[in-house]
Structure 1
Amino acid sequence: MLYPFENGEPTDLSLAEIKNVEEILERAVKENNELQKEALKNRNAENPENKWTETGFELETENYYRQYVPIINGKGEKEVWVNLSCREFHTKNWRSELLPPVADGGNCYFNLKINLTQKSYRDLRINSHA
């Protein structure tokens, strides 16, 4: 097993592919934030006496540390698991070792899988709050 993928062959990313990853990542963040804005609007409409200013699951990418795990999947497509953290990863070797699972931390920690071949993303996961 190639964590976080069930199978696949490790591969590398070119600078052009990293640019594509970042473009798809920004699209995922934008779409997530639009959903969070709607969820906040609905939540506040149901609780007018206790309005929130955010859901806590809004995302951004500026000043986030990133880990990229690229593979070629069983269909021959290039996929990349992108792991983001607003703080330096908990290991001094974060550039060469995967971040261990993080409990809570909210939107400071999130990740997703990007399929570069299909120009799509899936499995966007945002940590919860303790």
Structure 2
Amino acid sequence: MMDYNNILIIDDDDTSNYVASQAIKAHLKDIKITSVANGMEAIDYLKKNTNKMPKYVLLDINMPLMNGFEFLSWYDSSIFKGTTKIMMFTTSIRKKERDRAGKFSDVIAYIEKPLSRHIISEYMNFENLD
């Protein structure tokens, strides 16, 4: 049985991870949140937790080892495609990056940091878990 009652944050900024986690926990009390520092760690996490796929992924763009777009390219050609909703979670306001992210079918939003209660309400729906 799949457990989608969790969120994966992929970001190398500990402060952003903490702020996002606190904002999510304040609005969604019973959600498990996991944070990893880059795309490579995210791939390892997904491969080890196939029965606990995150319902949502918050994905930063600029990270060491594997950035957000490299992760998206991997994800888009993996067996995981279509199993979770990805939100770009970044400080970048560049239209070029927003447009590039929009080309990936599992990307549902492009969110500028910091994460707000409004964004959580608008994009994260845990009422009807799969």
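Taken together, the values in this text are just the output of simple stated rules run on the coordinates, not laboratory data. Every value quoted in this text rests on a predicted model; they were computed, and no experiment measured them. Cβ atoms are built from the backbone, for glycine too; each structure is taken alone.
Numbers below:
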item: Comparison of 1, 2 - label where distance in nm of label points 7 Å out along Cα→Cβ at positions 49 and 65 is highest; result: 1
item: When Cα Rg over 2.2 N^0.38 Å is computed for each of 1, 2, the largest belongs to; result: 1
item: Winner on relative contact order in percent (Cα under 8 Å, 6 or more apart) once structures 1, 2 are ranked, highest first; result: 2
item: Among 1, 2, structure where mean count of other Cβ atoms within 10 Å over residues 9-16 as derived comes to 10.5; result: 1
